[in-house]
Structure formats: C-alpha cells, structure tokens
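Student: Several structures are given next for inspection.
What follows draws every value from the coordinates through simple rules; no lab data is involved. In this text, all values refer to a predicted model and were calculated from it rather than measured experimentally. Cβ atoms are built from the backbone, for glycine too; each structure is taken alone.
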Structure P
Amino acid sequence: TKDYKVTIDGTKVATKTKLSYKANDGTAKQVSLADGLNFKNGTLTTASIDDAGVVKYDVNTAAITAGTDG
C-alpha cells in the first residue's frame with residue numbers, strides 16, 4: 001500500500017467557493033466565501049451580527065413619526 005498526504009489551502013477554497021443568496025424569492029446572486037456577506041442598515045432599520053451566524057435587524061422606532069411615516 002502507498003500512503004498519500006492530501007492538503008488544502010483554505011484561503012484558495014474560500015476564494016473559489018461561491019455562496020448563493022436571494023431576497024423574497026428573487027433572482028439568486030453569488031458571492032465568494034472569502035468576500036462573505038455584508039449586512040447594512042436600511043431605511044429606519046439597524047443591522048447587527050452576533051456569534052454563530054446570527055443576524056439581527058432592529059427597527060428605529062424613534063425615527064418614525066405618526067402621519068408622515070404611517
């Protein structure tokens with residue numbers, strides 16, 4: 001028998017491996033694992049992240065005015 005040592009370069013794998021994502025059943029887009037996702041604040045919302053892949057969006061209720069914003 002012959003033993004072989006197999007190694008991988010995780011950086012290269014992350015650069016070449018794509019993650020698909022979409023919003024509201026729309027057209028899927030892709031990003032490399034190395035680039036990752038970047039969650040941003042929206043209109044009257046604040047994005048934050050936590051351990052274990054948790055993403056949170058909080059509503060900025062102090063910025064909402066009755067009548068103007070609904």
Structure Q
Amino acid sequence: MLRIMRVLHGDEPASIEIDVTGRGAGRGVYVCSAECLEKAVKSRLFERALKMKIDADAYDRIREQGLQLL
C-alpha cells in the first residue's frame with residue numbers, strides 16, 4: 001500500500017509527495033495497487049481527496065514513482 005500526501009511549504013503552494021514512511025504530517029490518501037494508482041491519476045481523484053489543484057507534471061511524477069514502489 002502506498003500513501004500520497006499533500007505537503008505545505010510555508011507561503012509557497014502545496015505539493016504532493018509519496019510518503020514512504022506512512023507517517024508524514026498532512027492530508028494523505030492511500031493507494032492499494034498499480035491499477036488503483038492508474039485509475040486515480042487518469043480520473044484526477046487526488047485533487048478531490050487532497051483538496052488542491054494538481055498539475056499534469058505532478059501527476060506524471062507521482063505515477064512514475066508510485067509504480068516503482070508498488
């Protein structure tokens with residue numbers, strides 16, 4: 001299982017990262033498999049769950065990193 005979380009950087013816009021420890025502070029979502037990750041990326045489900053806008057580059061980065069870890 002993989003956790004993806006919203007990270008706040010002070011005054012800068014929030015970003016998304018993969019939480020490899022599973023204990024990072026911040027709003028997060030869990031992804032159970034590579035198929036679930038692909039579905040979430042394709043449907044842009046992370047935007048609703050993390051309550052933020054996510055650009056295409058961030059989705060591509062999360063997809064690449066997530067598929068390596070799952």
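Student: One of P, Q was used to compute P(r) over Cα pairs in 10 Å bins from 0, in percent, and the result was 21, 61, 17, 1. Which label is that?
Tutor: On the way: P: 15, 27, 27, 16, 8, 4, 2, 1; Q: 21, 61, 17, 1.
This value belongs to structure Q.
Student: 1.8 is what came out when distance in nm of label points 7 Å out along Cα→Cβ at positions 25 and 57 was calculated for one structure; which of P, Q is it? Walk me through the numbers on the way to the answer.
Tutor: Numbers: P: 1.8; Q: 2.7.
Going label by label, the one that fits is P.
Student: Given 4.1 as the derived value for mean count of other Cβ atoms within 10 Å over residues 1-8, which of the supplied structures P, Q does it correspond to?
Tutor: Among P, Q, the structure yielding 4.1 for mean count of other Cβ atoms within 10 Å over residues 1-8 is P.
Student: Also: Quick check: 35 is what I get for relative contact order in percent (Cα under 8 Å, 6 or more apart), calculated from one of P, Q. Which structure matches? The partial results should precede the final answer.
Tutor: Details: P: 18; Q: 35.
Traced to structure Q.
Student: Taking -12500 as the value of helix-only ellipticity at 222 nm (-39500 (n - 2.57) for each DSSP H run of 4 or more, over all residues; to 500) derived from one of the structures shown (P, Q), identify that structure.
Tutor: Details: P: -2500; Q: -12500.
This value belongs to structure Q.
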